[in-house]
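Listed next: structures, encoded as structure tokens.
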Structure P
Amino acid sequence: MNYDETIDYLYRQMPEYQRIGDKAYKPGLDNSLALDKIFDHPHRHYKTIHVGGTNGKGSVSHLLAAILQESGYKVGLYTSPHLIDFRERIRVNGEMTSREFVMDFVEHYREQFEPVMPSFFELTMEMAFLYFVQQEVDVAVIEVGLGGRLDSTNIISPDLSIITNIGFDHMKQLGNTLPKIAAEKAGIIKSYTPVVIGEMGNTEVTQVFIDKAQSVNAPIVFAELYMNNFTAERKESGWLFHANGYPDVKGGLKGLAQNKNARTVLTAVEVLLETGYDIPKEAVYKGFADIIAITGLMGRWQQLQTSPKIICDIAHNAHGIRYVAEQLQSENFNRLHMVFGIANDKDIDPVLSLLPRDAVYYFTKASVERALDEKILSRQAEAHGLNGESFSSVKEAIEAAKENADKNDLIFIGGSSFIVADALPLFNI
């Protein structure tokens with residue numbers, strides 16, 4: 001099989017949750033443990049850092065990877081989902097794995113892994129772990145896929161666990177209250193392993209984390225308490241962060257939520273220093289400022305065009321869309337055009353209630369089975385005072401928005417990572 005055929009095989013044999021939803025979800029660690037045994041436990045050959053949470057875990061993972069790379073470590077990075085190329089999920093020092101490795105992995109090992117019947121995520125995770133061994137990484141930053149306690153990645157024994165925040169998402173799998181969701185996310189807290197909590201949430205959520213950490217003797221650090229002198233200033237070029245020992249840290253990511261992510265990462269750096277990592281301060285500054293160039297991160301309040309200004313963002317639940325809506329209010333434009341689509345398993349009304357009513361909407365759907373039909377989305381949006389037209393593809397929606405927009409207007413593209421994934425190639429990215 002060539003590369004495209006190999007990727008098609010992976011999607012057909014092991015359907016991806018992000019693309020088709022519940023039918024691809026396999027809770028529990030049995031498959032992961034079985035695969036890990038087949039490949040002789042590759043993650044035990046290097047240090048790991050585990051990053052979970054509802055939102056921000058991708059940004060936090062990339063920031064840490066950038067900082068560690070600038071510190072002189074050879075760094076593996078496993079994240080999901082990808083936006084354009086499957087290989088975005090598996091990087092070493094910012095470089096995606098080769099097509100040859102993906103093809104060779106499937107060709108050489110399919111007779112061994114097929115009887116396990118792993119999910120797409122389980123198999124690609126093990127592919128990443130094996131690749132990191134071959135590349136002789138020093139440390140790998142591993143992003144949780146869904147939840148924590150039963151997530152495939154929870155077979156690792158990290159030096160540090162990080163939980164960014166807790167919000168409502170994936171309630172079918174994780175529970176319909178914040179404490180229940182927090183309990184699932186807290187499943188990545190390991191015995192005697194420090195954990196950093198980015199945002200404390202309400203008192204019930206905070207207590208869930210405290211109880212779990214105490215039960216396994218894990219040192220727990222709340223970033224909001226530890227970094228209580230942290231401040232953030234928004235600049236035209238991005239963020240400027242200040243904290244004890246870290247004055248004037250320039251942030252290369254522009255989204256509003258990045259101030260919370262920055263505090264989480266700076267706290268994580270301090271904890272890693274205490275555990276023996278060598279992280280010079282200049283590496284922290286360089287990692288924050290040049291994260292996009294170092295890691296290839298995309299889709300976080302990313303500007304795609306200047307006239308008219310076009311912005312995309314992968315925020316996909318109410319917890320994340322709240323920041324998008326707030327940031328849109330701070331932008332200067334004549335008219336706002338919203339190219340918007342969402343997954344069919346999301347709680348839609350809380351998201352729609354946050355969106356600006358004084359915008360022109362172009363409701364659409366991504367090219368994945370899990371996407372909500374654009375006409376259903378349009379009807380539900382009307383009930384929230386959001387009006388516009390429906391388009392059967394992201395390409396058509398963007399073309400219509402560009403045709404209607406003047407040079408001083410703003411076009412926003414988002415609602416789902418898959419809307420952004422369909423949009424990026426249209427801008428030669």
Structure Q
Amino acid sequence: MERPLTEHIRQGTALTLKEYLKVGGYNGVQKALKSMAPTDITGLVKSSNLLGRGGAGFPTGLKWSFVPLGDGAPKQKYLICNADEMEPGTFKDRYLMEGNPHQLIAGMIITSFAIQADKAYIFLRWAYKKSELVLRNAIEEAYEAGYLGKNIMGTGFNLDLYIHTSAGRYICGEETALINSLEGKRAIPRAKPPFPAVSGLFGKPTVVNNVETLSWISHIVEKGVDWFKALSITGEGGTKLFGVSGRVKSPGLWELPLGIPMRQVIDEYAGGMSDGYRLRAVIPGGASTDFVPAEQLDVKMDYASLPPIGSRLGTATMIILDDQTCPVAFLHNIERFFALESCGWCTPCREGLPWVEKILLSIEQGTGREEDLEILRHHTKYLGPGNTFCAHAPGAMEPLQSGLKYFHDDFMRHINEKQCPWKKRN
């Protein structure tokens with residue numbers, strides 16, 4: 001099984017430029033800059049069907065194709081790598097940055113060339129101190145070797161790469177809020193259109209891609225579309241970094257083919273449930289995705305297979321709910337996070353999420369009423385897609401709407417017994 005993104009990553013130390021070059025690093029950069037036109041690169045990525053690995057799954061090449069090129073296009077363009085990684089339960093991008101930073105840099109060089117950007121930024125989560133150190137060292141190496149700066153490899157292409165350390169808000173996962181933050185403004189989403197590919201950072205065409213997405217670019221350019229598509233079990237192409245956290249024997253992160261069954265990831269790679277615990281449900285792609293109940297664990301982990309059963313792949317980092325953890329408390333913890341992280345820009349999100357959090361807390365503490373469940377269902381509808389300024393509140397409603405469906409009896413026990421049954425048990 002090929003694991004292109006992680007095969008050269010070792011525990012504890014990052015690959016140096018010298019080590020990366022020994023395993024073929026920057027071959028894709030040389031091929032792209034010396035023998036391909038920008039539109040050819042975009043077409044190649046488009047044909048590969050590389051879907052964004054940050055959670056939304058939008059086609060990468062299609063996003064690039066929206067950037068205006070040619071004589072009439074703005075000369076200044078930007079590439080931004082979203083390395084904020086604030087999704088609860090998600091820890092994949094840090095692994096890539098700290099293990100093989102040049103893989104990311106190579107992808108950013110090719111992407112910048114494809115959209116004709118001469119400035120690129122890594123928008124980094126404030127808490128990722130080691131990632132920042134590793135990336136700064138790698139960027140310095142790349143400048144010294146002529147892979148960044150003026151006239152890269154004698155091709156006439158220029159690129160400067162900067163690190164911007166984020167102040168740390170979940171809303172910066174929304175690309176226009178990220179752009180506002182990078183400009184020094186309040187991190188709130190922008191109205192769309194115009195989309196960033198036309199008017200983004202400082203009003204110029206801008207592409208925002210995730211760390212894992214950009215780490216693929218050099219591999220696809222070097223080895224081709226057919227190779228990339230053959231890596232997955234389904235037709236979506238490539239591998240994916242899958243994570244598992246919760247009460248399993250071996251929580252962790254693995255690069256596996258897209259389309260691998262959820263059960264296989266949990267049982268074979270995460271070692272199954274810890275002794276004495278039974279799996280009740282899984283949040284498959286970070287905290288903003290719907291629960292998948294235990295009886296549907298054979299679902300394929302890809303972008304097409306999860307929506308028919310009411311969930312999403314998201315970041316593919318699974319959070320396990322076991323039979324000894326209170327699902328109401330579990331949901332309260334999630335919704336409390338989303339309420340605290342609301343940017344406050346639109347009324348439904350600003351007012352609705354704290355209301356949801358308070359209702360869940362009252363149910364958990366034994367003072368809830370049966371009619372509270374209908375109020376919560378009301379929120380899942382009116383904080384859903386199309387009713388808020390961005391996807392923050394709709395994402396927060398995904399675990400709640402599925403939790404109300406799958407754990408109705410648990411909610412009723414809290415209400416009828418006027419206490420949390422799990423606290424009573426302990």
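Only the coordinates and a few stated rules stand behind these numbers; no lab work does. Small disclaimer: the values here were computed from a predicted structure and weren't measured. Cβ atoms are built from the backbone, for glycine too; each structure is taken alone.
Of the structures labelled P, Q, which one yields 25, 22, 18 when semi-axes √(5λ) of the Cα gyration tensor in Å, for residues 68-251 alone is computed from its coordinates? Going through each structure in turn, the value belongs to Q. When distance in nm of label points 7 Å out along Cα→Cβ at positions 52 and 348 is calculated for each of the structures P, Q, the largest result comes from P. When distance in nm of label points 7 Å out along Cα→Cβ at positions 76 and 388 is calculated for each of P, Q, the greatest value falls to P.
Match the computed value 16.0 of mean count of other Cβ atoms within 10 Å over residues 180-187 to one of the structures P, Q, and report its label.
On the way: P: 23.1; Q: 16.0.
Corresponding structure: Q.
Each of P, Q could give FRET efficiency 1/(1 + (r/R0)^6) of positions 124 and 412 (r between Cβ atoms, R0 = 30 Å, to 0.05), but the derived value 0.10 comes from Q.
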